[in-house]
Structure 1
Amino acid sequence: MRRGQIAISFLLPLISVLPGYVYGQGDELSGDFCVDLYGEHYRCLTFHGDGRFEYREGASLGDSYHGRGVFYLRDSILILDHNGSPPKLSSHALCSYWVNSKDSVTLNFEILDMDRGTIGGANIFVPQTGEGILADPDGKASWQLQKSRGDPQLVVSYIGYDPCQFYINKEYNYHIKVFLGRSGTGVPIRDQIDTMKISERGRDHFKVKLENGKMVLWKRSD
């Protein structure tokens, strides 16, 4: 599959000029198709009858890339318009802070997922020293650090989520809301149009010819 960087604005004129392109011919191309890759790696396309598609590429730890949108088919040309992939939300921290005149810094944490659900048992630690605490079952924690340790870097992590890393200023106390994003969800493909030239198509497969002349076989997997 070639990831062409054609402007999306070009697609509509293309279709109007070539009326033979059919928006999502689900009766001709539908279901799950994958490319046989080495080991535990995968590359898969799912075509839906209403003209939508989904793309996934990755390995055992999850998707590396994913996309979705609408597909157009005319004869041997298949166009994938990645116009429906939502952006990825990265793990991040929102900090409220105020001046602190004491010899230690007070940190209050609230650990949440991207849907604002609590993450109990999350790890909160300083990688330079290895010191850390765990969030309680409600995703909350309180911690005091000595100012003499400088401006520390903090890491918040939990299994199945991307860690969040940030620094704090030792002259302030903090209330910190940490939002963790799921790991293994991959990077979305957006605002991109891919074009495939199909050299052979059957009920359970189709072959794509790449620019270098190599043939890639997509086999039905559902």
Structure 2
Amino acid sequence: MDVIIEEQKVAIEAIATLVNVKSVMAELLLKPAGVPLEIYRPLLYKLDEATGRPLSKRQMAPLILQAVKQQPACSGVPRKIVEIAASWSSYHLAKDELVARGTVQMAQKVLGTIEVMEIKESQRREQERKLVECRWRKKPADTRQLDGLQGQVDRSGKQTMGLFLSVNGWSDHVPATLKQNSKKSIILMDGYDLRCVLSGHADLRDLLLSKVATLNFESEPFLSVIQYLKDQKDD
């Protein structure tokens, strides 16, 4: 199940079917969900270029979702619309009560599935074991310093990840050695990564998750905090 796609589908149906009158829909659905006024107000009166008639709510819905997607502060809007729809009871406001009830049931089903997935993901992360080795030496670390951590990780089970923190970095042989390891179980962190975390410029948990994702999908043991912050900005 693609959570983002399902949220989008339900959000479109909610905007299109729960409330018949556009202005009332905006007040009871869009505004509480956090859609900025400057996004939805112009669409309430916008005309369809082909017919010259006002846009329908179904035509408005994808335009609203596309607009909020461009604003990082509005990233949670689709989920919020789903949550509002899942607890909806004002069926008398809909043009077709039966269709509105179907939308509410769809929202409840999707929201329930999302909650189960989030619980399972949380449990999975809690079960993961992490081993950390820190090095602060004048010279960059080499593969000999890495061997001890690799051995501990190998002996600790499949759910164990290793974090090798070397303040002054490492030799070129370190990432090359990790790339050759088929288990993909150790990520790297350097002094600048640590400085950005301690200064509040990067969230440690999110940075580590991004490092793990980079290791799993790109076989790259080191994602620098510079690249991480750039990716966050681009998103």
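Quick notes on this one:
- For the set 1, 2, ranking by distance in nm of label points 7 Å out along Cα→Cβ at positions 36 and 212 places 2 highest.
- Per Rg/Rh (Cα atoms, Kirkwood Rh), for residues 156-203 alone, the highest-valued of structures 1, 2: 1
- Winner on relative contact order in percent (Cα under 8 Å, 6 or more apart) once structures 1, 2 are ranked, highest first: 1
- Highest-scoring entry among 1, 2, by FRET efficiency 1/(1 + (r/R0)^6) of positions 60 and 164 (r between Cβ atoms, R0 = 25 Å, to 0.05), is 1.
- Test item: percent of Cα pairs over 15 Å apart, for residues 44-91 alone calculated as 51, pick one of 1, 2: 1
- Identity of the structure behind 1.9 (criterion: distance in nm of label points 7 Å out along Cα→Cβ at positions 148 and 188, calculated), options 1, 2: 2
- Answer label among 1, 2 for the case where helix-only ellipticity at 222 nm (-39500 (n - 2.57) for each DSSP H run of 4 or more, over all residues; to 500), calculated from the coordinates, equals -1000: 1
- Set 1, 2, criterion Rg/Rh (Cα atoms, Kirkwood Rh): the highest-scoring structure is 1.
Just so you know, all these numbers are worked out from the coordinates, no wet-lab data involved. Everything numeric in this text was worked out from a predicted model, so none of it was measured. Cβ atoms are built from the backbone, for glycine too; each structure is taken alone.
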